[in-house]
Structure 1
Amino acid sequence: MELNLWKPSLVSIEFDFLALMWYTCSDRGHKVNAHTEEANLGIIESLSAGYRFLSRRLDLLLIPIVLDLFLWVAPRVSVAPLFDRVAHFYNEAASTADLPEEMATLAQQMATALSETGAASNLLNLLLWLSRPLLHLPSLLHVVEPQRSSAPIEVDGLAQMVGSGLFLTLLGLAIGVVFMMLLARHLPIGAAAKSWAWEELPGLALRNWLKVMAFVALLVIALLALFAPVSIAVTLLALVAPGLTTILAFLFGGFIMVLLLYLYFVPVGMIMDGLRLFNAIGQSFRLVRDNFWATLGLLLLSDLISLGFSVMLARLVDFQAVAALAAILVNAFIGTGLALGFMIFYRSRVLRMQGEQYDVEL
């Protein structure tokens, strides 16, 4: 039997993740006590504080659990008919006699890819498309497709697909806003009001939802404004020096990733601290500028934990209903703890930047 020492075994990966979670959940002191320039919670300390806090407020798991249960029992909303029509066009193009062999092969591959994408599509996943990265709303069944006994609901019209997709995306943002508002309300840190009554929730959620929507719209406009001149430059450069187009595209992609990193704290600033949009953007830029590597480390570690547990829990989703339910509960705990750790990390860095003192039980 050949032993591959380069690729780690799945068992070792699972033990690594379990060891990491044990460490982040370990009791390394229950009090966050920092003063002025010393106020600097690290990544592990922030995550540990988030999980300790969540262990005493398990009611915060309600929204992620209900959302995953909905994705579990709801029929899949498929756009396969639309993709099949486009795939049929490519198949007809591939069968054209005048088309070169390389182009025909490419058209056939495109048709196959479109058919497979349409067959696996589910518009309900758009509930998490923006709310998961922007508002840290966790979901296991957004990543893992469960087995379903019911037939999918097929969307056959382009206008119906666009309208349904837009509605589900906006609804997902609203759910994510309420989720983060509830986390911020119960955390003993943050500048936004925490004593609001439940009847005030719809109005406050609408206000925060509109701010998040304004941020998304501004981000889309900015990306389009950047993409237009870069695409023209790539086209012109391809006529002069084709080899440099790949380098320019790589640099532009890297610039976009860095820009998104600098905007990492905008939604949480608007919700947790009640900041206006441009104030939240300015504060996010300053925070990432002063804590670039720590912010990047938090992002990568959170994604690593989330992805690792999703891979492990995906096994349970395909078993009996009890195992799938257990996987949903575990993933809700993992994801919500990461969201709380992210918010604690953010707020501790804000206080450090402002030179304030805090002495808070977490």
Structure 2
Amino acid sequence: MKKILVLMMGLTLNTFAQWVNLYEQKGLSIRSLSVPSKQEIWAGTSKGFVLHSSDGGENWQKFYPSKGSIMDFRGIAVLNKNKIVAVSAGLADEGLASIYLTKDGGKNWAQVFSTTESGVFLDGIQSDEKGNLLVYGDPIGNKPYILQSNDFGENWYKMNTESMPDTQVGEASFAASNSNMSIMAPYIILATQNRLFKSNDFGKTWTVENTAFTKGETSGIFGIYFINPENGVLVGGDYKDDKSKYTNLIMYKNGNQKAFEVKPYGLKESAYIYHKYVLMNGTSGSSVLNRKTGDSKELSPESYHCLECVGKICYAVGSDGRIAKIKLTKSILK
């Protein structure tokens, strides 16, 4: 019996040991991640600091963009080795809707945007290699709230969203994984709970389309990943019912949608496309799906909110300050 137990334990460890833990801190929530290279990692936390590693997670530094304030940095974008932008989620009425920029690798930070406009809540940030940055937030006056910078985060202004279709009652984006927007200039895709707002001229005009996700206060799309405007994935679910069986992945192929119920069942919050495979994670665990066959498999039951990858090397972050790493080897993908 002892031999059988040891063997079973070994099999369990082999099955769920793909993620290698790099960092933990009880009571800390991490919902934003930017990985510009295989060794460089930046993560925004709920305790007013951002974490940085330049050696693949062996060692970590803490930086406090807003000294004296406990900001929840649910958006982070690395623009180059020295310039990093951190976005604080929270109500503007309480002084929490702010954007910070460092130009010296985290040593010094400047507040480059803040507002006290009632109702403003910043959800996340996306950028491209040309210096375009967009911060998206909850709708104001039936229009999505979008901030724009064209100079690598130095200056910010509110995008004119009058041409955008109106949002529905209760419609918004989740500030869960810093991945509800995709920029492929001149294309922009913004996800709310169950719809995609799309622009092909960098915000001058917009269309909107429905998806198979259900809109709710706790349910809908939690993250998107597009490799071009017609091909990508949406992931989501319900954070109050995060282990039940329902659609948690929608695959876009040439503009057409196909829904999946991926194991482990339940909420998925972030995704990454690597060749014909989709890696995804959430509070229900992490999975891999073959985009050609539709077959999927469970990688780990551990909860993660957000993931980012460079080639085969992927990092994930979650509750209790967990930061982990995985290499997408053939044995993991197949």
Structure 3
Amino acid sequence: MNIEKIGKFIAENRKKVLLTQEELGHKLGVTGKTVSRWENGNYMPDLSLLIPLSQVLNITLNELLLGEKISQNDITKSEESLEATINYSTKTIKKKTKKIFLKIVISLIIIFFISFIGYKVYLLHKYDIYQIPEAQQLIDNFHNAQTINVKSKVLNDDEYLILDNIKIRNDFKNYSEVTITNNDPYIIKKWTYIDANSHNGLIISYSPYPFQNLFDAKGELISFNDSTLPKINNKDRISYLYSNNITNELDFFKFLTNKDNFKNNLFSRPENIRGSYAALLTAMIFANYQISFLKGDYEGYLFSDKTNNIIDLHILKNNLSYNFIFSGKDFSQAYVEELLNTIVIN
């Protein structure tokens, strides 16, 4: 089918019936510009307009499709024009089908994208750690963590308090050892000393390291008496820890020092959004603590709770976590840092 030839044939016969492009378009319900496109060979008239167009131009449908006058005996040309019409119609339908299919695909992509964004916005709002008032304080405390340089010094044996393989300068001669039932399954051994006069206390214990409760899927998560907070999945928390190469509590605490580690966005995976929330919520117990990290002769960390006059020291050695808890107003962090240098763990 020669569209340019048909276009010239339409223009020729339009002029014979003394019609302008606008007038012909008006009769057929289209614009003069559409007629101009036909005549220029840019477009073929819609199938529904072929018969009305041939009637207005006083030509047969076959002549219109062939683009020239034909005699009634010229059957071959007539068949060719009809065959060409069928082929053209088939191509037109295929093009329209492709366009419809493309529109459907684009629409589905847009719907999926909007749904994806909507779901991420929902997760980011639901698992926004800053809904918890203490969250900012916790993050700031870890971000501003100090470093304690440990340099061990050896004392005479009579100056030590010796407990198994642990030695510490014996500043606790006036303290009495108190027997307290150990209900923590993670603690291997524990000693408790109390000064009856000042009510200061010292608790020394050691546990397996890394502290498995951090990774125990059955472990109880820290939560708050706030029904507005979403429930958290312990598996999300554990998966998040391992995905960030966190294998012990020291890794976890150092991870908390970087504020950017808990900044999620629309590109964050859903499990990371939930996992980071769960991991940080677990650490909320430390929201009121100041933290310091040990370096030098010992590796570990120290928590200071000035509100409750508690200093919690952890030394990590021999795959064990040695814990020293100092309670009472007479224990300053400066004193504990100085005493730390006298601790010997064999």
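Here, each number is a calculation from the coordinates, and none is a lab measurement. The model shown is predicted, which means the values in this text are computed figures rather than measured ones. Cβ atoms are built from the backbone, for glycine too; each structure is taken alone.
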Here helix-only ellipticity at 222 nm (-39500 (n - 2.57) for each DSSP H run of 4 or more, over all residues; to 500) was calculated and came to -24000; which of the structures 1, 2, 3 was it taken from?
1
If you rank structures 1, 2, 3 by distance in nm of label points 7 Å out along Cα→Cβ at positions 59 and 283, the highest one is 3
Kindly point out which one of 1, 2, 3 the value -0.44, -0.54, -0.79, -1.09 was derived from, the read-out being log10 I(q)/I(0) by the Debye sum over Cα atoms at q = 0.09, 0.10, 0.12, 0.14 Å⁻¹.
2
Given structures 1, 2, 3, which gives the highest value for relative contact order in percent (Cα under 8 Å, 6 or more apart)?
1
